[in-house]
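For reference, the structures are reproduced in the following blocks.
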Structure 1
Amino acid sequence: MPAALLLSLVLVTLNYFGVPYADLAKFVVYLAFCVTIPGTLIWRSITRRVHAFGEEAAAGTALGIALEVLTYIPARAVGVPLLVLVWPLVTMLSFGIAPGLRRYWRATGSAGRAPMWHSWAICFLLGLFMVYITASFFRESAVDSVGYTFTDTDSAWYLAIVGELKHHMPPMVSYAPEGPLKYHWFVFADMAAASWITGIEPFLLLRRLSLLPYFAVLALLVPAITRRLTRAWWTGPVALLVTFFVLAPHPFKWLVSNQLSDIGFDSVLDASLLRTTLWLGPPITLAAALFAAVVLLLVELLGAQIRGAAAWLALTVLLVAVSGAKATFIPLLLAGLGCVLAVGLLRRKVSRVALIATGIALASAAFSMLVLLGGSASGLVYWPPLQLLYVTGFAAPTRVLPGASPLSSAVVMMLGISVLCWAGIWGGLIGLRRDAARRPEVLMFVGIGVAGTAAALLFSHPGLSQDAFFQGMRPYLSIAAVVGLAAMVTRSGLGRRLVVPASIAAATGLFAVLVLRGLGSSVMPRVMDVPGSRRSVMIALAWPYLVLVLLVITAAVFLFRSARTRAAAPVLLLAMGMGMGLETALHDRVVRPVKVAMETQWQPNLPSHVSQGSREAGRWIRDHSAPSDVVATNAHCLFKEDCANVRFTATAFSERRVLIEGWGYQAKTLKAAQESGSSHFYVPYWNPDLLAVNDAAFITPSAQTLGRLRDQYGVRWLFVDRSISEPAANLGEFARLRFSSGFCDVYEVLPAA
């Protein structure tokens, strides 16, 4: 009942925001019969134990996605992309024909069925997330024919990669002549496969459909993993709550408003997953979903619940898929397994499972580095450290950190506030102190958390990619914290009697943040060029957190003094801390976005990066050309007055290779930005001669300039964007105008005389 209700609401929401019901029906059928059902059958045959249906379906979907991607790659390489359908058909036929496999079609029995309240709790939290993503992302990213928008600089690039993978394997850089695509592109291969199977536009898959199953897999597997470790149903929803909705408190009336905070960097570092980058960064979203299935499988293997070659084969498939989706998760896993092995060495009892899993993870990392990335550097460097502190919601707009050294008092204060907030989010880790060393699964989670935090703080990257380590570890540190909380509940001996007092404690923490927010100034403090300004801002930022700390200390003194409340004190204090962070999620991620959406009547209010007519012109080229055709364009900048090098519109909508459009997000670009100390968005193109040859066809068109593009570079089509620059008036003498829409024109280069 709750799952059906949630699914209905999601489908209605997607239709309201531009997805036709016909496409929704095709996607649901595709997901069920090409991914989830065959994947779930294989998963059930591996685990051979009774589990909740939602858990089995989520894990099966993750395995199905991994198999789909790994099947699509050779299918596309041999020129028959629909061969990707072979694996689900063979799987379902095998499980239908083989007598020993038929039993896996049967749904979970009553022994593995989740309590109804558990299902309602999970669906409620998923519904809250949908409210957030609807108000903050779907509203701003229209996909209908009237007002489609790209309000970020990444989505056109992602769409260009999907188009490349839909028509070519192995993929090349499709928007500049830079050779093989050295990136984690498996998520885009999955979208390309889905587009071939369903006929749905890649644009709709990228902006609306494909990421929903990824998120659902992660959200359903977090409670499943937690219950494996605690054997208690209540810990699942709590773990999901901590993972997504317990953030760093923001006890201020003034609003953080800058580009970074709007996409999810909170007031202080908290590894928030409740951010639009879950939609704006498909690689990490798919990798997070696949990694959750990896972790669930490892928990079963480490706990000796399953064994056999099939489990190890499934783990290998999932880890290869993770490394191709976002290899950031592999070092996190290696750190977690390293903790298990280190403790095993100290106890002279090395885990064979951890040892084998480490070998598979290392092989997956090598595959990603050598095959997908071609051995190229990712751009991560060790200096300067603490870069993420400088882009938090506090540091960027208040200017409290710019110019401060890593050891300055302002940096120490910001880091101290972050650590205090982490204590409120993951304070349950204290409950692990007695038995963590005896549980390899928990050790693995703690290792993942420590490694992710350290990498986020110590590494630096021009595109802030080190934050992926922080985001990647959050679910598992949250699970470990809830396992510790469950241990505290068990030791208290109070059980269900803690529900009401813990709820009151959480409400107290939430109310305290609300009160501080209401009492504070609505004017954001900002460092000015006057003596003592930085210190004043530091005080203004720090004192509300000190008040919250004093509140917790006061509550601790009161609770521990009374014999009646002493046993419950640790749990109640943790609940209070989590309530403080929950207020931020509800206020800043649900209430405020919905309020803004209602004020704008659920219409976009951000400027688009797409010129009018771009989609129509690009799709006209796609529909009237061969995948091997090459396009040239006069537009290389995001805007006419702002020449950021991250323009990929022609490549994205035409699904064709463009001689040179933008050159952002390349290893050469990132390296040049690091060497010059400038923004990677404004690094000039490193082959000015080629750029001049390209632009000459539009600025000074002639038989020679266009002939050179045609004969030397294979260009057949010209994509002209007049909002960036007007082409020469005589362009039509040397190329045939074939299509116009908005600011965009399509010319066909005339054949040689």
Structure 2
Amino acid sequence: MKLSAESETLHRAVQRFAERLPQSGEFEELALRISRFQKQWGKPARCLLDFSDPAASAIPTEVFRLSRVAVHSPGEDIARFLTSGTNSEWSGCHPLRSLDSYRRLSTAFGRRALLGVGVSHVCVVALAPDPGESGTSSLAAMMRFFMEDFPRQGMRSLWPPHPWMVDEHGQIRLEDLRQQLRQAQAQNATLLILSTSLAFATLLDQLGGRSLPSADTRLMLTGGSKGRHSFVSPEEQRARAAAALQIPLERVVYEYGMTELSAQLYEGYELFPKLAKAGLYFEPPWLRVIPVDPITHRAVADGSPGLGLFIDLSNVDSALAVLSQDVVVRKGQGIRLLGRAPGSALRGCSLAQEALLDRRPLPRALPSTARLPALATDELPAVETDQFAARKRRVGRLIEIARRVTDPGALGAGQLRQSLVEETGLSALGVEAALKWSLELHPEPADIESLCRSVPSSERAHVLLSANVFVGALRAIALGLASSEKLFVRASRRCSVLATALSCAAGDLFELVTELTPTAGEHLWAYGSDETMSELVGVLPPGVRLHAHGAGVGAAYVELESVSDIDELCRALAIDTALFDQRGCASLRLVLLSGEAGRDEFCDKLTESLIVAEASLPGGSLKEAELAAVAWYSKSLRSSGSWRGAGSGSVAVLDPDALVIPPVGRHIAVLPVVDVSRALRTMSDWLTTLAVAAPEAVRTSLNAEFPRLRMAAPGHMQRPALDGPLDRRVPLGGELVPSAKHS
């Protein structure tokens, strides 16, 4: 049977299945038919669905961004829905060959879930801008289906002339909405309002505490409170919405869906009134949700949280089984949503709706350091000769102390190393390699002078250390000492061994504290996640100069035609990857590769080098969240067909326009590039270090074009000179914490 004919046959079978009470085993039988069809025709390749291990055949949502997920050719697409709805550069795409099943099934289940039985007089409006006929939002398409299909024959006169209630300026057309409510009340009709959580928050802002005209109103809300608006819990928003519309709480029903699925889930107030609870969602018969362990991807027991694995019979032409990063738990016949897995990117309908309301592109789902108003400068005042000499003495004393403390023959050296192994999770050899290669114990005098010139003077200086790279404490404390003779250091609770050892040996050189108390005009050097930086901005006093060193990664640029010894290069890059198990902001995760000839050989040799490096420098233990991130990344890249296993790590070739940042461990993404400058510009917010394997003229040119990017030779990314901040993205003068904080 031809692809198109088999597809139509399966669509009809799914529609018949949805029209009646399914028999025992019927779901599994139809799922296996669709699975065989997708195994034969689908790209990327997938295996046959096995209900004892359904995740084995599941396609992670990330794959929709990395490759085309479909059985049919692009020329047969009737719709292309983008994840989060607006931005094709970084969004995934769900191509559909037919909208018939999507329309029939979504309207059938949506009507039951939102209106129940007995409601015949209904009209539908959406708090969204008109997407046009060829929109790329699956949510907007569903809204249009509801507008067109929910009103019964003879009720078309109830259609509002403009059912899309957001104008070209991103504002809710309040008067039109009021008029529609009055008309519904006058004609004894039900008004169904469709909205994302964010769009309804915008409506509430415009109402300013006032209520809307009373009518028989139902409200569908979807999407979390993500992006510009401060977080509001679903129950708080339900209460606000019910008050504004003057309706009972149960008339506000939350919907859950995603672009990669054709089916939706709803709260059960109309579906199953006796089982209904706030936040408890129910699947339609053609969808099955299975919570799976985030590391093993095996099904977990009822009542245990796991990643949501969705078996969607209506996804005939794309992916029958889809693995998400949404954490769910099975509660009887329903599903509770617990949020996104740690470390996953924000996404979804509200984020897309925010972009639509503001008429702006979506933010890229990549790490970037939180930024304050650009009120600082790299032009630092000159330092008096005697003050500069004092700076050098303080830094020199710290380095001498560090040499004594970390000397392998020193008293307590074994205990220090054992404590570092236990604290960091690195292997014993990993800790020893870090102390030997990455701790800056013998800096050049010129580097010390450069470091002392790279910081402003502060009456008191403050340092907040991170938990990622333990040797970073030395550089961070050195910068603080160069700034002030009164230095206060707070170590991370998860990484304090080296800082404590230095403090114990340093006497009054600096003070290790449990709380930092900077005041206006003083400087604080902070290291950690972007979330930590954002939290700091919210709690620091106005006027503090914050040096916010948030998330970052390292990359290498390789011109294959100029490489004389590819084996030596790959060995060097493997070391840049292996040190600290990729937890540092200078750890190699990306290789920008110029040249097609020899690309496969390079990837093969890089894979071999990672395996060899692991034998001599074994990896340490990873935390559960890190293991889950590795499992997600590996499954996503395997599914897209661009993954090479390399011991506990991997090498993957990716399209730079569908970039995935590899997780910690030993994972490298190779990005073929034609224009390296363009590629680096897209990464400039979150890239800290670049190793260059290219002619000297290229390195010089890149250094001039990207002065905030630290350049390194391959093999030396994790051994930077002690010449100032490793991360040069932050202005040397810091950034001023404003008096008016951003929400």
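All of the numbers you see were taken from the coordinates with simple rules; none came from a lab. Note that the structure is a prediction, hence the values are computed from the model and not measured. Cβ atoms are built from the backbone, for glycine too; each structure is taken alone.
Annotations
- When mean count of other Cβ atoms within 10 Å over residues 237-244 is computed across structures 1, 2, the figure 18.2 traces back to 2.
- Among 1, 2, structure where helix-only ellipticity at 222 nm (-39500 (n - 2.57) for each DSSP H run of 4 or more, over all residues; to 500) as derived comes to -18000: 1
- Value 51, 31, 23, calculated as semi-axes √(5λ) of the Cα gyration tensor in Å, assigned to which of 1, 2: 2
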